Structure P
Amino acid sequence: MYYIIMDLEWNNAFVHRTKSFMNEIIEVGAVMLNEELEEISEFSCFVKSRIGKKIRSNIKKLTHITNDDMRSGEPFEAVMKKFEDWIGNRENVILTWGNSDIRVIIENFRLLTGRETVPFLSNYTDVQRYFQIKRNIPVDKQLGLFNAAEDVGMDPNSFSHHRALDDSLLTAECFRRVRDDDFERYIQPCDNTFYERLFFKPHAISNINSPLVDKSLLNYTCEECGVKGKIIKNWRYSNQYFRATYVCPQCGKQVRVAVRFKKYFDCLDTRKTVTLIKDDEPPMLIQNGLE
């Protein structure tokens, strides 16, 4: 298994055909490691823009890539063919720091070539996520590459910043510091499910009649009396939650009940809160979670 650590630089460009912006790739950098994590090859190439004629000023400032650099590059299809040839027929996994680069390269293939999938993408790992798991850093923190380097005792300033090849080299070094025997568990085969999962947008269910809404959660039972509450303000949808007001017919306590059903690609997350209503005090949370 060979490890292809890839990084992209891109320019935000307006696509008149779709009347939307895209992140158009202007530089590709990568480093290839063998099974012993030894570097055996590097790849670096500018991409001549087809959509954006000039690099935005913030991108110039960040990357130091000039319009002349971009114009000296080769067309996207030619660079991708070179990259595919560079990888060859070796069994490999492509790694990027976060999945933004993979999303961008798929977007570029779709808009610039009409291809829905990336021909050289057979296996993939988000090395940022893997790094954070191995370093016991919560994955929702989205650790930056330079902070990750510092976390394992490296000096990120010894590498150039925000250039594709240099970021690939820094990512490769971070990967070397944490790579373990369990790595294969984190390799994703790039089949149809991979693409569907990557572009699935989690969303809250807003239709109370949806089959995904568990009606058994749309209720309230008094914690003190054990009596089923009476609804006094019907369910309505607001800010991702279905909300209603209940009163306990025995003790007279009033509460606000809020339930959220959020759909992810392969699961449904359900959350329920119950908040006590008092006339002279701010609402107090008395139940948080599922019944």
Structure Q
Amino acid sequence: MRYSGHEWFPCRYAWLPKAVRALGDDPGALRDEEGAVERLGIGKNMVRALVFWATAMGVIESTDEGHAVTPFGEAVFGSGGLDPYLEDVRTLWLLHWRVATAEDPLFAWDFLLNRWHRPEIVRSVVLPEFIREANSGARTYSETTLKQHFDVFMQVYTPVSRTRAGAGEDHLDSPLVGLGLIETVGERTVGAKREPVYAFRREARPEIPPALFAFCLTDFWRAHRAAERTLTFRDVATAPGSPGQVLKLPEADVRDRLEAIADDTDGRFGYQESAALAQVTRPASTDVSDPALALDLLHRAYEPALVA
């Protein structure tokens, strides 16, 4: 579980394409921080943040030589990739999925997406429980580190206040703000100050195509139940790290997607529902651990291409 490494910067629009282009020329381009500062035109702390986010979102990975672009990163951001300039909302959903389900999880994403079940997100209400939960293990973290970690999560999904924003890359919105995953629903008074009240928007998301949902389902299945041939509806709709929970889909939308999944995936998955049981199935020929399956669904998710 990770609580830092982002240098308190949310991800920026240009960072992921920049990382992929830099590594295409030199696997050590991001390990040499001084050279990366000159090459990328950002500060040293931002270079570290760029590496953190590109790794957390599954776009690059560490190697003995420095870093390499992952198959996912190459498919999306590489030369001739599916969305090399990060212009497509489908890419934003994929990046949200990747960072929320990273193998080395980010605590704020795990806690807020999977374990915070109250309808509202209020900083002064969330932080005591956030800090208590983070420090419940063998290692403890400073309140400053944990508060900054929470704040970075919120900055990834909510717009920069235009009253505070200035010029320069420090004040640009994160690309994931465009998902509208978190909305401002009001304010409350805390002492002499007004505090914003936020909430997750759990709603049907037609911009997530069937193949993208199937990509997330495959990833979830591989990570949690790779040896099993069935998942319950609840597993897919509400379990921690599930497509329904991470993408904040209402159960009705998840059910609609599962009812169509056999047709949408050419029989790779199926759905059975009765009065006693609702479950997703896969035949023995569907190997959720096969990278080729994930890559095929990834490419299908971008068909047809968006028209500008």
If you work out distance in nm of label points 7 Å out along Cα→Cβ at positions 173 and 269 for P, Q, which one comes out largest? P
Note: distance in nm of label points 7 Å out along Cα→Cβ at positions 61 and 253 at 5.5, derived from one of structures P, Q, originates from structure P
Origin of the value -12500, where helix-only ellipticity at 222 nm (-39500 (n - 2.57) for each DSSP H run of 4 or more, over all residues; to 500) was derived from one of P, Q: Q
Computing mean count of other Cβ atoms within 10 Å over residues 5-12 gives 20.1 for which of P, Q? Q
Ranked on FRET efficiency 1/(1 + (r/R0)^6) of positions 37 and 77 (r between Cβ atoms, R0 = 30 Å, to 0.05), which label among P, Q comes first with the largest value? Q
Structure responsible for 3.6, with distance in nm of label points 7 Å out along Cα→Cβ at positions 117 and 141 calculated and labels P, Q on offer: P
Highest-scoring structure on distance in nm of label points 7 Å out along Cα→Cβ at positions 125 and 261 (candidates P, Q) is P
Structure (P, Q) behind the derived value 19.9, 63 of Rg and Dmax of the Cα atoms in Å: Q
Identity of the structure behind 22.8, 72 (criterion: Rg and Dmax of the Cα atoms in Å, for residues 85-244 alone, calculated), options P, Q: P
Ranked on distance in nm of label points 7 Å out along Cα→Cβ at positions 53 and 109, which label among P, Q comes first with the largest value? P
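The numbers here are math on the coordinates, done by the rules we state, and not lab data. Everything quoted here is computed from the prediction, not taken from an experiment. Cβ atoms are built from the backbone, for glycine too; each structure is taken alone.
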